[in-house]
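The numbers here are math on the coordinates, done by the rules we state, and not lab data. Nothing here was measured: the structure is a model prediction, and the numbers come from that model. Cβ atoms are built from the backbone, for glycine too; each structure is taken alone.
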Structure I
Amino acid sequence: MNDIDVVVVGAGQAGLSAAYHLRRTGYVPDRDFVVLDHAPEPGGAWQFRWPSLTYGKVHGMHALPGMELTGADAGQPSSEVIGGYFARYEEAFGLRVHRPVHVTAVREGDGGRLRVETSEGVYAARALINATGTWDRPFWPRYPGQETFRGRQLHTADYPGPEAFAGLRVVVVGGGASGTQHLLEIADVAAGTTWVTRSEPVFREGSFGEAEGRAAVALVEERVRQGLPPRSVVSVTGLPLNDAIRRARARGVLDRRPMFDRITPTGVAWDASDDGEARAVDADVILWATGFRAAIDHLAPLRLREPGGGIRVDGTRAVRDERVHLVGYGPSASTIGANRAGRAAVRDVRRLLQGRGVTGGGRVMSGSL
């Protein structure tokens, strides 16, 4: 068992931000803290993005603390641009990320430490900064008849780019940024597309400034304070009404239909249609652009979840255990939010390790599930 002050789980934007601030405040990699990442290469979830998502199409990418991303080719795949940037960042600051390392469980250990069980051994940590994001937990809704569909079903996490849908009839499910991006690409090559969303999409006109951003983050933050599963920041901001969206709407690509009631062997169907639209659509592919959930199953032994299903967080600190911080979770699940959360988590961890505590010290046991 390896005694360590801090274990950082995940080396995406939030994890690298936390590692940078640990290093900057005097903690030494592999002596005082360790960064564990299960991905094969630097780049966090960006390394798994589809090739057609070029850097120029990314909805904002905030630089990591201490080093700007400069000279990027807007036409290059974002996976290559950002993956390369993360690799240079790790090397520049000597962060010594361990990969690929899988964290299987975090439990109560001996002497007030956390027992972090991994594929490279066990760490006894005084604090944990969890930065595992959501990419590993794609959300697949379930509908009657889903198992009977004779075509192909896939999720955004497995999206290969538009070429794979040439000449096919495609149903795209989801009204977020990924769903609209997929739809706009696929519509140019598919035999036909149908866009299905659970609620009416909201398109945002005009500028989106700092005040609007703070308001959106506040809505997400309130959910995690209540112990509810977090929503993404994007889900409360609406979709930007840019020129590409306007052109697609004019072509009828973004004519949205409500969520279907069931899946048939040959497509999807609605039980009723009062607007004259077809009650069934044939499809070769159903593409689920239905988002992701927080990848926090390894924290289950600590019993941090609230009755609402989420982990209640104050800032970045898990309310039920001040040794555990979640960054890139809920309101910090954006590139700029992840940076700020990494800094905030390190500030509170320092206080804890220096014996000053954040809430008076010790594990919060009241009401544990």
Structure II
Amino acid sequence: MNETVRGAAEVDVVVVGAGQAGLSSAYHLARAGIGHVVLDHAPRPGGAWQFRWPSLTYGKVHGMHALPGLELVDADPLRPSSEVIGAYFAAYEERFGLRVRRPVDVKAVRDGGQGPGGRLLVESTAGTWSARALVNATGTWDRPFWPRYPGQELFRGRQLHTANYPGPQEFAGARVIVVGGGTSAVQHLLEIAEVAAETTWVTRRPPVFRDGTFGEAEGRAAVALVEDRVRRGLPPQSVVSVTGLPLNEAVRAGLASGILERRPVFDRLTASGAAWADGGRVEADVILWATGFRAAVDHLAPLRLREPGGGIRVEGTRAVRDERVHLVGYGPSASTIGANRAGATAVREIRRLLDREPAAAGVGGTG
């Protein structure tokens, strides 16, 4: 790669993140012959999967789709998903020669000051890159969402989020309140209940359980709901949030036993637990916030991509406010199959952009 006068290494495309979305994008960039560099803040291959709790075995994973060009076969369903998918991603990077630079934290992405169609400056802990386009594939794992309730600072017990969930063993004999209506909350409850003294499940809205198959038509309808929010510039909801909770055997047993008996969310926390406006109280040693994640896009702030509604308006994968920026694994492409498709879409759009704007002589190798 060449060096610009500003000391930034020039490349056609910078991919930020090497999870499912980032690796899919890098695969399609390589196939298209587009020079790129992949920057990943994690210490090793595996994306967010490498941080999942040990009790989340591969057999419990909901909807994992293979990366393009290489199937994941003969995986042990009893092995931790962090190990299975971490090894799979590592093999994928090696098979297709995806030279990921890690650990690298991207601090900011700025306009290079050359006007529309000019370069982006990607500032990181490993230096600065000057790029003609950016694929942002940072996902959500680095931005756990902690809601705020009155009295939260008074609670004397332990508070933790799904992002730091260690598995059920640390809750033996404890009274645990699990907050959240998603798949993670249900999984936490079902395994914690086996060792805890008492569990309580609270959600803002009554959970919706989905019985029967979830086919292609249902999937398209769910994605369309998320896509509509992104198109209007609103913060994206996860695809899972609009599909409902799968009613499998473990969930049926949890409902029958009362483990998954849901209460409306409390009005406030106290020093020793939670309290409701009607006078109800639950004593607790632990509050586990299974309250989801938000898109990790703070490094894009200098580009001013956010709409008044708080989200980044996206058409396909392209940020409406800056066609050089593509968000993959954001909103409707936040599922594993969606990330695969979005990676291909982003590269097609980037190819068209690069064909319109000739690169400087000698620029465009893979970093």
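Looking at structures I, II, which one was relative contact order in percent (Cα under 8 Å, 6 or more apart) calculated from, given that it came out as 21?
Of the structures listed, the value fits I.
Have a look at I, II and say which one yields 2.0 for distance in nm of label points 7 Å out along Cα→Cβ at positions 44 and 68, as calculated.
Value 2.0 for distance in nm of label points 7 Å out along Cα→Cβ at positions 44 and 68 corresponds to I out of I, II.
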